[in-house]
1. To which of P, Q does the computed value 5.1 (distance in nm of label points 7 Å out along Cα→Cβ at positions 68 and 404) belong?
2. Taking 0.25 as the value of FRET efficiency 1/(1 + (r/R0)^6) of positions 84 and 172 (r between Cβ atoms, R0 = 30 Å, to 0.05) derived from one of the structures shown (P, Q), identify that structure.
3. Out of P, Q, choose the structure whose coordinates give helix-only ellipticity at 222 nm (-39500 (n - 2.57) for each DSSP H run of 4 or more, over all residues; to 500) equal to -14500 when calculated.
4. One of P, Q was used to calculate FRET efficiency 1/(1 + (r/R0)^6) of positions 188 and 412 (r between Cβ atoms, R0 = 41 Å, to 0.05), giving 0.15; which?
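Every read-out reported here was derived from the displayed coordinates using simple, explicitly stated rules and does not represent laboratory data. What you see is a predicted model; the values in this text were computed from it and never measured. Cβ atoms are built from the backbone, for glycine too; each structure is taken alone.
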Structure P
Amino acid sequence: MAGEDSIGMHRRFAGKIEIIPKVPVRRSEDFSIWYTPGVADVSLRINKNPDESFELTSRWNIIAIVTDASRVLGLGKLRPEAAYPVMEGKSLLFKLLGGVDAVPIVHGRREIGGFASLVKDLEPSFGGVNLEDIESPKCFYLLDLLRTELEIPVWHDDQQGTAAASLAGLINSFKIVGKDLRESRIVLLGSGAANIALYRFLKSYGVKPENIIVLDSRGVLHPEREDMDRLLFSNRYKYEIALETKGGGLPPGAGPAEALKGADAVVAASKPGPGVIKKEWISSMAKDPIVFALANPVPEIWPHEAIEAGARIVATGRSDFPNQVNNALVFPGVFRGALDVRARTITDSMVIAGAEELARTAEENGGLSEDRILPTIEEWEVHPRVAAAVAWQASKEKVARKPRTYVEELRNAREIIEIARMKYEKILSALHH
């Protein structure tokens, strides 16, 4: 029924977003200000200094949500048109949670060069780019390439958003169990977009690479694996992880049973379960094990099974279980902060600052427990706080065109998000009447 209801509602409203004017137009003379002839002076000013486009147009608050529909949700590769409702839904979240205007752009350029060229051509129209639903490992190459070549923030939510939410959850989980995250043994089950990004964040956070074990469908990423030569050309990210982690000290060919033995935490972002993670594997982990089973719609192991096997803390990607690891806690605030300081990029340090702030928000607004390691999506204060942390870090790293302190951005982000919510409430009220 949910699918039928969704189709009916989409048909009734003919989509989820629209563009409306934001300036006063009360008489014909107003058009001479907002359009010709007055706008000519604005164009000439921007022509002399393109950065003025962030101050004189809506570019400062508009991002592109770009996909080639090569990996849409759990549906796999679709026609670009079929990805549009998903991108439109992401636009809705950006506006309601972060006050960010986001435009869906779906296209058929599935080669890395063509995809990257399209995004580069679009750069003058937008203040940032959110890459979405792109198959692995193409998503890694695209993110690295576009972050290097564009002068606006580029973000891939399936990588950075999920990984940042996972990092925040791990920070608080390790506080609860009384262990030092940086000295712990962590298993990443699955080496897709989210876990490869999480590996990078964990390393930047201070976890030693040799204390991290990363597995794909063939077992532990290990420098002596038979397919290392192939990985060098097909997926250099896995190749580099294998070299850096040295397989976590395990023999080549080791699988998840060997990897989880004695581990303090496992973050699974692999394939829907149940049964992907066995109860006996969790029982073999270190004292008070932490289990993140993030596959949707069914986690790699049911939470109650993980707890029966001895897990102290269990998180999933679902909202109907405690401890949802939700990237919607991250991306609205990250872009709010990056856009407000006119950032030229989103660095890993900016993302980690946002993750740490997300973790602090959960601790300060209600406290931590085995069933509360992260805030929920209804806790609106999360987004301006993440924005403030990201903006302040961007300012310290000197990648901000318009630097702000934490306090300045917290005030600014709250105001923008509150105005967006207020406008939406007025629209809802009009619809009801």
Structure Q
Amino acid sequence: MNFIRISFYTILLLLFTNSNIVLAFAHNSGNTKPRIIVMTDGEIDDHSSMIRFLLYTCDVEVCAIIETNSIFQREGHSKEDWYENQLEAYAKVYSNLIKHNPDYPTPEYLKKVSFIGDEDHDHLRGLIKKRWELKPGAKTTFTPENWKDTPGSDKIVEVMLEKNPEPVYIQAWGGGNTAARAFYKLKKDYPDDYKRALSKVIMYNIWYQDGAGNYIEQNHPEVTMLYCGSFAGTWNYRSQKNTYDFIENNVKKNHGPLGSLYPQDYVSEGDSPAFLYSIANGLRNHEHPTYGGWGGRFTKFNQFEKVYTDAKDDGDIKKSLRRWVNDANNDFEARMDWCVKGYDEANHPPIVKTKGDKNITIKSGKKISFDAEKTKDPDGDELKFKWWQYKEPGSFDGSVEIETTNSKTVTFTAPRVSKPETIHLILEVSDNGSPSLKGYRRLIIEVVP
């Protein structure tokens, strides 16, 4: 197995962030873009999420986009041209998008990494249309040993066999059967590479929308599984009904051919948290399930070593997603502008920097300062600074008193502890552009006795 080099203090930090955390899953080194594979069942909200996702492909390495089915879309939708139409629209705005970020993948590349996965309705036999019966720990309903390989499952096998040790974030917007077949094949045909390959997988599941979730957690425990149910009530149907004007005026109208394809009248993107989790925006959401960010926050499911389910911020299972919705939508609005406006006409998020490492160790009772003087805005906008303690991801149960929370530099005194504890400090920087955008920096402070 290839291990990423991490310091002794980083090991301690991760161990004490949550007493139940095991360091067995892959961890992004922070030096590369998150590598992702999207699986979509082509439901109407997937169409909306895909439009948003295409505008974030500059921030990730897209390894594959795979069309699948689910218990809700049993035949899948690959026979329709919804996805092809979106890629054509992306191609039309591509020359403008790269004015804002040259890392957008070419339309030709996205077509090259697009595949059809499992759309066999027979593989859903016996699964009734009640998602609440398909939760972590439920009974396994199938094994994919007699299924046929698909171009999608073969691509997953290919990506996982690569020597690249970085994590691969596989997203199940619909069903996960395509991944289940790929993992089975890796175990059967590549036993020497199997554990190395699957230990890299972080699979973000928008519910378990077929039997794959339970099969994978019980037959492939090397895979880190995230089960998200909190998208319901935050990102799915009827959750953001205050966004009719936003979609009409900032997405559909006067924002180019991609925005005009947006199929719904308000933000109704139940699958968007899956890719928002892997966006490297400074919150470090994708570095560990318990950290929290645009894609939500998770807590360990006790029955399995590497299965995580929705965490509760302030006792609310939806808050870890809901607290970031406005920030994410403002960012989406700006990227829709990138489709049609020049660089000087559009807004871009602040670039947040602090002196020193993102992971710090300090002794109890010592004062510590953080300096964000080098933070800047690409457009020259005025910036507002906000420092706050994100209590839930940290192991320290108390609050820290932060001096001057709205300045570029802050100071606080490390609390008294009897054992190593972690504190997560968020720097949130807002510009005064239109729309107002935010950049972030998460600092993880380990306090030792």
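1. Details: P: 3.5; Q: 5.1.
That value comes from structure Q.
2. Details: P: 0.25; Q: 0.90.
Only structure P yields this read-out.
3. On the way: P: -14500; Q: -7000.
Only structure P yields this read-out.
4. On the way: P: 0.70; Q: 0.15.
Among P, Q, the structure yielding 0.15 for FRET efficiency 1/(1 + (r/R0)^6) of positions 188 and 412 (r between Cβ atoms, R0 = 41 Å, to 0.05) is Q.
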